[in-house]
Structure P
Amino acid sequence: MNRLALALAALALPLPALAQDLSPAETARIDSAVTATLKQTGVPSAQIAVVRGGRIVLDRAWGKASETIPVATPALPYQIASNSKQFLAALLLMLENDGKLSLDDPVSKWLPEVSGAERIRVRQLLSHTAGLQDYWPQDYLFSDMEKPVDPAGIVARWGRKPLDYAPGTHWQYSNTGYVVAGMIAEKAGGEHLWYQLEKRLFRPLGINPLPIDATNGPRFPQGYHRNALGPVRAATPPARGWLWAAGELSMTAA
C-alpha cells in the first residue's frame, strides 16, 4: 500500500471514543483559554474549529476582526500564511504516486538553474533541509515587497545565491524552498499550481480557500504588528506573488 493510501486508510478508521460532542465543561475551558490568550497577547481575534470523528463539534470566533469588523465570526477567512505549505506537500506526494516525479529527484531534473540543484532532493525542499537561502527570514516587509513578483523572480534572486549549508546537513526554515517546490509541482503536473490544488485537494475535501491577495481589505480580518516601542499598527500586506506556494491561502478554521 502506498504512503498516501495508508494515510487515508488511517484517517478512515472508526473513532467512536472521539465522536461525541464537546461537553459544556470542555467548551468552557476552550472559551476561557482563548479569551485569556487574546487578553495576554493583544491578538485582536481568533477562530477555532474542533473536529471529532470526522465531524465539526465546535466552530467559533472570538474578538474583533479589524477596525471595520467589530465582531469576528466563523465565516471570515483568515490568511493562514505558512500553514499553506502542507497543501503543496500533499500535492507533491500525489504527483509522486502518479509517477510524475519522485521525492528523491534531484532539483536539477526540474530547475537546473537553482544553486546546488544537482545535490538537492525534492524532499529536502519540503523539510527545510535543502540549504537554500530564505527570501523572507524577517518578520516585516522590505521595500521590494511593495512591488509584484512572480516565482521565477524569487528564484532568480534568492534561489541562485550560494547555499547556506550542504543539502541534508542542517535544518533552516526556507520559504525559497517552497517556491522552488511549487514550480516543480507545476512542471510535473503540467498545470497551474492553484488549479491542481483546487482539483485534487480543495474540492474533494470540501474546502473553499481564497488566494491571500483576495482577502486584503475592509471586509476581511486585518493583521497587526507591534514594534518594541509604540502602539499596535495595521500590518501592510506584501504585493502580489510574494507568498505564492510558501503561504498563499486564506480560509476559515472549519
Structure Q
Amino acid sequence: MNESNQAVETGDEVLLRVEHLSKRYLRAQALKDATLEIRKGTVTGLLGPNGSGKSTLLKCIAGLCRPSSGRIFINGRAPGIHTKRQVAYLPEVDPLYPWMTARQTIEFVKSFYDDWDDRKEANILEIAKVDPSMPVRAMSKGQKARLRLVLTMSRNAPLILMDEPLSGIDPPSRSKILNAIVSEYSETEQAILLATHEVSEAESIFDRVIFLHEGQIRLMGDAEEIRKQYNSSIQGLLEEVYA
C-alpha cells in the first residue's frame, strides 16, 4: 500500500479511490482486488451478507486495517495522519461508555474534533429522538444505535463511513431516520458510504450501490440505472444475487 504523504491526482469530484485492494487474515481472504470510486455529495450503499467483506473494506478506508495489497486515496492521499480528520467512521461494534449519559458522551466525542457542527448535532438529536439525559447503561441496542448516529453525523468530515447503522433500530423508524439525515446532508459535498444487509429501508437514499460477495465486487453502479437494467428493486436483486 502507498504510505507516501504526497497527494495523488484523483479528479475534482472523486473523494475516495480504492485500487485493487486485497486483505487476507491468515487463511481467510476477506477482500479480493476491490476497485471503486466514491464521489463528493453521494450516498453509496455497500451491500452484501455477513462475511462478504463490508466491514473489512470500511476499516481499511478508515485506516484501522492494513491491506495486504492495493492502494487507497482519500482526497488524493493515502490513509494516515493527513486523512484521519477527513473521515467519520461509525463501527458496527458498540464503543460507548456505560457510565456516561448521552450528553456526556456527545461532549466527550465532540472534544476530539474541530469539525463538529452544533447545528447538525441538534437536528440529528431531534431526528433520532435521543434523550440527552439518558445513561448509556440504560439504553436499548436501538437507542445506542441512534446515539452512535448522532456522534458520527454531527461532524463535517468529507467522508462518512457507516457499518450497519440500522442494527437494533426498529424497522418503522429506519427509513424515516435515514431519509431525514440524508436530507440534512443533501446540500453538502460530504459523501456517505453505508454498509448494510438491511436494504429495504435504506434503498431509497442510495445514489450508487456496490454488491460484495466473498470479498469481491460483483456489481457496482448507479442505483437507478441498475433498477432499470435488471427490472428489479435493489432489495430484489440482492436476494437473487445471494440466493
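What follows draws every value from the coordinates through simple rules; no lab data is involved. Because the structure is predicted, anything quoted here is derived from the model rather than measured. Cβ atoms are built from the backbone, for glycine too; each structure is taken alone.
Tell me which of P, Q gives 1, 6, 14, 18, 19, 17, 13, 8, 3, 0, 0 when you compute P(r) over Cα pairs in 5 Å bins from 0, in percent.
Q
Tell me which of P, Q gives 13.6, 42 when you compute Rg and Dmax of the Cα atoms in Å, for residues 29-100 alone.
This figure was derived from Q.
Between P, Q, which one scores greatest on FRET efficiency 1/(1 + (r/R0)^6) of positions 61 and 109 (r between Cβ atoms, R0 = 25 Å, to 0.05)?
Q
Given structures P, Q, which gives the highest value for distance in nm of label points 7 Å out along Cα→Cβ at positions 93 and 229?
With respect to distance in nm of label points 7 Å out along Cα→Cβ at positions 93 and 229, the highest-scoring structure among P, Q is P.
Which of the displayed structures (P, Q) returns the greatest value of mean count of other Cβ atoms within 10 Å over residues 37-44 on calculation?
Q
1.24 is what came out when Cα Rg over 2.2 N^0.38 Å, for residues 77-132 alone was calculated for one structure; which of P, Q is it?
The read-out comes from structure P.
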